[in-house]
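Where a number appears in this text, it was derived from the coordinates with a stated rule and is not lab data. Small disclaimer: the values here were computed from a predicted structure and weren't measured. Cβ atoms are built from the backbone, for glycine too; each structure is taken alone.
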Structure 1
Amino acid sequence: MRPTMTYLDDGSIRTVETILASQNSRRPFVVYDETAYVSSGAQAALQSTFANRATTWFSQFELNPKLPDVEQGVELFRKSQSDVIVAIGGGTAIDIAKLIAALSQQTDPAAAIIRGERPLADFDIPLIAIPTTAGTGSEATHFAVVYIQNEKFSLAHPHILPQFTIVDSQLTRSLPRSITAATGLDAFCQAIESLWAVGSTDQSIAYASEALPLIVENLPIAVLAPTAKSRRGMSRAAHLAGKAINISRTTAPHAISYAITSRHGFPHGVAVAMTLSRMLKYNASVQAADCADPRGVSFVQRQIDRIVDLLASQTLEEASQKIDSFIAKLGCPTSLQAAGINTRPQIEAIVQQVNAERMSNNPRSSTSATLLDLLAGGVSAVTS
């Protein structure tokens, strides 16, 4: 990974001018969420910075990165001859900026690279990531999500990690309750999944262990009665969770969530949270025959115990109940059934679309039949 400079203080949005000057940038390319750019205060803070340069603006994209939007951005970036990319917004804006940086310097078709049919060559476009939400962690990861006709792909490269990151909690203070909850739940799930992930390391465990209590403490306040302190705590926690999954990657709840979002329209973080408590119990029952972590059953069980402790619980059942209570307090569904996804055909369709790469990072392996039984729960007899 190339070194990343991270600015975490309130008001650090003002460092954009200094960063652009350090890169001798005269032609920045700004990938931004139109609503967030204005409502977050980023526009007011950066107006003169961009007005004094030959700035190109790109905001023609839908929620959740889609290949046609990325290709449009790549074409505009090439025509503009820009020298730095600045991403301002939530996970979609940042992921699209990362994809533009990666794909604009390639000769092979974008779709072939994303599908893994052609290699991703090195690239060197400086990228400044400025999140206006607290939760996706995209500013801290070396991969980006993109959908090709409802199929989710993840493009990874060391240089996809933004070279500069500005985590200014002041930019999140105008976030609506629903977005605060959804993005915060993404960070909550990232922290828990990172702790049990097959790809975890001592460093990722440390990041996740710091993030999880911060989220538990600050997210309900940030959603229900936001304060500057709760916004600050969530911005830091979300960044830590992002750093954790940058190492460990995500696991089963994320693997299942993509189909929930694409088929039923639930926000990403809300979709991930629907299976979290069930997957905690499932992973806690790991045996030698289905343990996917080479460190063994005892290691996985220690990580489950760590999660129980971090949730200030005495037992697995208490921790599971706390997860569901936490999600419900934010006004979000705690299961597929609570979200109205309550027929077996609906759940079968989700299972068929599960992301295999993310599932392989789960500490306890599963078959499609096992996963179907786990997710169907009390609706296993429902056929229509």
Structure 2
Amino acid sequence: MALRNLLYASLVAPALAVKLYVSSYSGNVTTFELTPGVGAASLKTLSVSTECGGVPTWLDLQGSDLYCVDEGWLTPNASVNTLKVSPDGSLKRTSKVDTIQGPVSDQTYNKGKAVALAHYGGGAISTFTISATGAWSPLEQFVFNTPPGPRPEQESSHVHEAIIDPTGEYLFFPDLGADVVRIYKIDSATSKLTEQPSIKSDPASGPRHAVFWTPSKKPVYGAKPSTYLFVIHELANKITSYKVNYAATGLSFTRVQDIGLYGTTAPPNGTRAAEIAVSPDNKFIISSNRNATIFSLANPDPKNATKIPSDSLTTFTPSDDGKLKFVNLAPSGGSFPRFFSLNKDGSMVAVGNQNSGSLYVWARDAKTGRFGERLAVVENLGGVNNIVWDERN
């Protein structure tokens, strides 16, 4: 593993060290310590764990427990593993629960009493209850026998993410293979799920991930703030926004906008959208774009003149009516940025470039939303696929 510390001048005051947990298709979950400071940033490896199984894919920090999903390519079953985080950054597995194949995302719900998994490879949703002692017990499974879609990537159902709505009453599951966003209502007494009408995406669009967003501006007295759902489509390389309408009879959705990820430019051939996130200040929506190296960067090794080809991240500003406005494109730092994560004040973005096997930490101006200098780089990590910040001090 190669670690490189890069100088930067954008920080004006020292900051406390924070931890980053990074999973990779290499089978490792690595704990890094990131120390910003005046004129320099350093990344230090604290721990490397292989206790999440052979294919760790998704991380979810819950207090001092790090839930880690093993996609299960190398074993008969996939699994979810609870890794206890020690103050020194080391990770120790305290529980393991086998699941059906292909989990790629988890979402706790019902006040932490249950967890839902999205299974890409298994074309399914599974749920578990969590006891007061932290023990997981299987609850339900929903397996989808979806007929093949228009694209080769849609030969079957591929549920890609589990997310909870702002009320805590519904779970949403974008299904890339079926071109739908599946929706379930939560029974607070049992944690069981009841299927609701799905959102139908355009054929061959491939919904992958989604986020909810509510305007920060307070509405007119007596009115409830509007809620919007932004769905990023991997195959169509666009974001579709929906207004979420809550009623006693359930949910309905008003389609607001479709917007491409490259501004006024058509998506490059072969590009694939990946992650979407809301900035901590609620003023920006950010997405990542894979397999289109539109940037060329200086090598992080000052002794190496070879340029680094880089894919991109897109920044948008949302308006109160749920429409997005393109701001700009910024480099990810490498190839195939499967995942990125912002720190809690939005001043830094950690990007996992899967095909490059690199972790890049970028400075970001939280006021303008624009990316700045690269602060630190870790190379030779294997296929980086998830990153979690731990800023507890």
Worksheet item: Given that helix-only ellipticity at 222 nm (-39500 (n - 2.57) for each DSSP H run of 4 or more, over all residues; to 500), derived from a single structure, equals -16000, which label among 1, 2 identifies that structure?
Response: 1
Discussion item. Starting from the value 1.5: which structure in 1, 2 was distance in nm of label points 7 Å out along Cα→Cβ at positions 84 and 100 calculated from?
Written reply: 1
Discussion item. If you rank structures 1, 2 by mean projected area of the Cα convex hull in nm², which sits at the top with the largest value?
Written reply: 2
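Can you spot which of 1, 2 the value 15.9 was calculated from, given it is mean count of other Cβ atoms within 10 Å over residues 92-99?
Going through each structure in turn, the value belongs to 2.
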Worksheet item: Comparing Rg/Rh (Cα atoms, Kirkwood Rh), for residues 188-243 alone across 1, 2, which is largest?
Response: 2
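Of structures 1, 2, which gives 99 when volume of the Cα convex hull per residue in Å³, for residues 20-67 alone is computed from the coordinates?
1
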Discussion item. So if we calculate FRET efficiency 1/(1 + (r/R0)^6) of positions 108 and 268 (r between Cβ atoms, R0 = 25 Å, to 0.05) for every structure here (1, 2), which label has the highest result?
Written reply: 1
Fill in: For 0.90 (FRET efficiency 1/(1 + (r/R0)^6) of positions 60 and 212 (r between Cβ atoms, R0 = 25 Å, to 0.05), calculated) the corresponding structure among 1, 2
2
Worksheet item: For mean count of other Cβ atoms within 10 Å over residues 116-123, which of 1, 2 scores largest?
Response: 2
